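Novice: I've put the structures underneath this note.
Any read-out appearing in this document is the output of simple, stated calculations on the displayed coordinates, not a laboratory observation. Note that this is a predicted model, so its numbers are computed, not measured. Cβ atoms are built from the backbone, for glycine too; each structure is taken alone.
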Structure 1
Amino acid sequence: MKIHPLITDSTVLADLCARFARSPFVAVDTEFMRENTYWPDLCLIQIADGNEAAAIDPKAPGIDLAPLLALMVDNNEVLKVFHAGGQDVEIVFNLTGKTPNPIFDTQIAAMAIGQGEQIGYSSLIDSWLGIQLDKGARFTDWGRRPLDKRQIDYAIGDVTHLSRVFPMILERLKKLGRGSWLDDEMERLADPSHYINEPDQAWQRIKANSRKPDMMGRLKALAAWREREAQNKDLPRGRIMKDETLADIAGQPPRAQAELAKVRGLSTSWANNGIGARMMAALAEARPMPAEEIPGREDRRPGPGKDGALVADLLKLLLKIRAKEISVAPRLLARSDDLQHLAAGHRDGLSILEGWRFEQFGRDALALVEGQLAFAVKGGKLRMTRTAERSEAA
């Protein structure tokens with residue numbers, strides 16, 4: 001594979017992207033820093049197609065990333081391959097307002113072939129290629145310039161190895177007939193709604209004990225204010241205000257800005273500075289949340305109860321057995337909340353009762369809940385027995 005020198009020139013990048021545009025797939029990775037910022041600080045982009053690979057410096061003066069971004073979001077003929085690519089996809093979305101398309105994630109694909117639920121990149125490469133990666137540059141400061149050869153070699157290795165492993169994983173999926181199993185997961189990864197940070201929706205990430213309209217209205221207003229402050233200042237949300245502090249203020253709002261000096265988690269300077277004033281203004285504008293917006297406990301599906309909890313435990317055991325039988329990660333077959341809902345008697349809207357999940361697990365799960373399936377120990381091994389079939393035979 002041809003490895004290019006670090007790309008810092010727009011013309012060289014455009015030529016590279018023109019060649020990649022004729023490839024069936026490209027493996028993509030990014031290096032970024034976000035410990036001290038709201039927006040991830042993109043420091044390096046790596047890309048390979050199996051024939052050539054390069055690292056691109058997005059911080060190079062005057063470099064035009066447009067050809068690369070067009071390849072990511074506008075070229076539907078080239079498959080974009082990532083490993084645990086959620087944050088990489090987020091970066092592309094922040095730059096373009098779109099997500100890479102079409103997309104393939106080898107960490108998700110590994111679930112369908114029995115390699116665990118969140119296999120790390122190093123473990124993936126070791127298991128498929130027998131290569132143990134050098135982790136020495138893993139926690140490097142990617143924002144510092146110039147980057148040295150070891151950093152660049154380490155970064156490019158992420159996509160050169162991935163471009164070799166991807167066709168192997170794809171072939172395994174085809175042999176097992178499980179390619180369609182990944183459709184929902186890949187669509188979820190590429191869903192733009194996952195990467196939109198709307199200030200007015202920020203309250204949904206914060207735990208609050210009360211569901212009173214006044215309190216929920218203040219929580220929504222404060223969360224939106226904090227989100228905008230964090231975005232405008234390019235600081236992590238927690239640097240503006242911790243979730244716990246925000247929820248406490250929403251529950252017990254100060255009557256005047258001077259009282260902010262007594263709020264745990266805030267600097268005393270908030271009593272008379274600009275950010276404290278803006279927060280008080282947000283509180284003053286807060287309105288009670290309409291009842292239909294409040295995610296009240298009464299709107300949730302009821303829990304399974306004591307007996308249902310036992311059934312849920314049996315479903316988890318069944319899931320573990322079935323996942324082992326077909327060599328697939330349990331989470332790909334079913335999520336725990338689906339098991340809880342099924343145990344509580346719910347049927348509508350459960351993914352385990354639809355499509356391939358129903359065929360591979362849901363049918364047996366439903367039979368267990370309805371008393372048509374039981375566990376038995378035969379030859380020292382735990383097995384499933386059809387109770388209905390046994391009754392008919394008798």
Structure 2
Amino acid sequence: MNRRNFITNTALTATALSLAGTQAWATPQPKNKLPQWRGFNVLDFFSPNPAATRDATTEEHFEWMHDWGFNFVRVPVAYPYYLDIDRTKDIKPDDTYKINLKAVEQIDALLEKAHKFNLHISLNLHRAPGYCINAGFHEPFNLWKDQAAQDAFYHHWNFWAKRYKGISHDKLSFDLLNEPAMREDMNNQLSKSSAVPGELYRKVAKGALDAIHKENPERIVIADGNEVGNKVIPELADLNISQSCRGYMPGAISHYKAPWAMKDPEHAPEPKWPGQVGDKYLSRTMLEEYYKPWGDLVQKGVGVHCGECGCWNKTPHKVFLAWFGDVLDILNQHKIGFALWEFIGDFGVLDSRRTDVAYEDWHGHKLDRELLKLLTKHA
């Protein structure tokens with residue numbers, strides 16, 4: 001090969017390698033199929049008893065969320081809230097079909113208020129026929145074992161799909177079931193629990209998906225992670241269903257001294273972040289390992305959102321913020337949005353009743369400004 005041909009071939013090879021490198025560099029990385037929504041849970045319909053509800057979320061509350069830079073509201077609903085039943089007696093399977101339209105109109109009104117401020121609503125059945133992560137209401141059957149419970153579950157989602165058929169998927173999504181698990185006794189919160197068998201979860205989720213998409217094929221549908229929201233559900237990956245993780249790991253931080261989450265809350269080891277807590281060293285590395293399967297799911301083209309996150313008010317504020325900063329940062333690295341549990345209340349940015357916070361007065365509420373700054377940093 002003469003010198004001229006050598007130079008020409010070398011130049012062509014270099015150009016080809018350069019173009020190949022440029023092309024590889026320019027190849028877009030998979031992005032989260034879901035928008036990176038950021039916002040709050042509001043608990044207007046969280047209780048199965050309408051008489052035990054909290055103060056209503058107002059237009060002004062939604063305006064604050066919008067003005068602070070948030071765009072998402074998850075609405076956990078207990079299905080008995082909107083039933084027309086005799087609440088002095090245990091509910092029967094047939095009662096689960098007795099929908100009270102006046103109660104439903106209250107949910108309609110909440111959606112309308114939020115949509116005035118361009119907030120996306122995720123409607124979630126926190127308690128569904130035959131299952132809830134919490135006790136406090138007698139379930140007449142078991143969602144995972146009884147076809148009658150599954151049929152009622154599909155009926156409720158078909159009802160909501162019909163009612164909100166005309167609302168754009170940009171404004172409304174459906175979150176099928178809060179924090180599923182296979183529990184031995186549906187009416188005993190402390191009974192033994194485990195993951196729902198994957199194929200069973202698929203059957204129930206697909207039944208609800210079909211009931212929803214029968215009315216509106218564009219509706220975004222989300223399934224909470226298995227084993228109380230913690231585990232990716234590979235059996236759903238080929239369905240048109242996104243998945244929702246949680247921002248509570250480790251519970252020694254997020255639920256310190258919580259009586260509903262710990263067997264001996266008064267003797268729980270003092271939380272540190274990072275640091276040795278009980279028999280475990282808690283650190284950012286453990287969070288990165290915990291969220292890796294969720295990040296991998298995003299890379300596979302499945303939408304992922306963190307439907308709940310936050311920390312009860314007994315954890316020292318500095319520890320909470322240090323830990324939560326890592327949680328939000330890791331979620332952001334995976335392009336996963338989040339919803340704080342809750343807006344107003346013990347986990348919230350307002351009126352959390354912490355004893356170690358210098359609250360700021362905010363229109364009669366006590367605002368945790370440091371927490372808000374951390375949230376808005378990622379909003």
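Novice: Rank structures 1, 2 by relative contact order in percent (Cα under 8 Å, 6 or more apart) and report only the one at the top, that is, the highest.
Specialist: The maximum falls on structure 2.
Novice: Related question: One of 1, 2 was used to compute Rg and Dmax of the Cα atoms in Å, for residues 191-262 alone, and the result was 14.8, 45. Which label is that?
Specialist: 2
Novice: If distance in nm of label points 7 Å out along Cα→Cβ at positions 71 and 311 is calculated from each of 1, 2, which structure is the one that comes out at 5.3?
Specialist: Answer for the origin of the read-out: 1.
Novice: A further question follows. To test your reading of the models, identify which of 1, 2 gives 2.7 for distance in nm of label points 7 Å out along Cα→Cβ at positions 95 and 199 when calculated.
Specialist: Working through the options, I get structure 1.
Novice: Once distance in nm of label points 7 Å out along Cα→Cβ at positions 31 and 367 is calculated for every structure in 1, 2, which label goes with the largest value?
Specialist: Looking at the calculated values, the largest one is 1.
Novice: Consider the structures 1, 2: one of them gives 4.8 for distance in nm of label points 7 Å out along Cα→Cβ at positions 111 and 279 as calculated from the coordinates. Say which.
Specialist: It was calculated from structure 2.
Novice: Okay, next question. Upon calculation of log10 I(q)/I(0) by the Debye sum over Cα atoms at q = 0.06, 0.11, 0.12 Å⁻¹ from the atomic coordinates, which of the structures 1, 2 produces -0.35, -1.02, -1.11?
Specialist: Source structure: 1.
Novice: So helix-only ellipticity at 222 nm (-39500 (n - 2.57) for each DSSP H run of 4 or more, over all residues; to 500), computed for just one structure, reads -13500; which one of 1, 2 is that?
Specialist: 1
Novice: From 1, 2, which structure was Rg and Dmax of the Cα atoms in Å, for residues 255-326 alone = 14.4, 44 calculated on?
Specialist: Answer for the origin of the read-out: 2.
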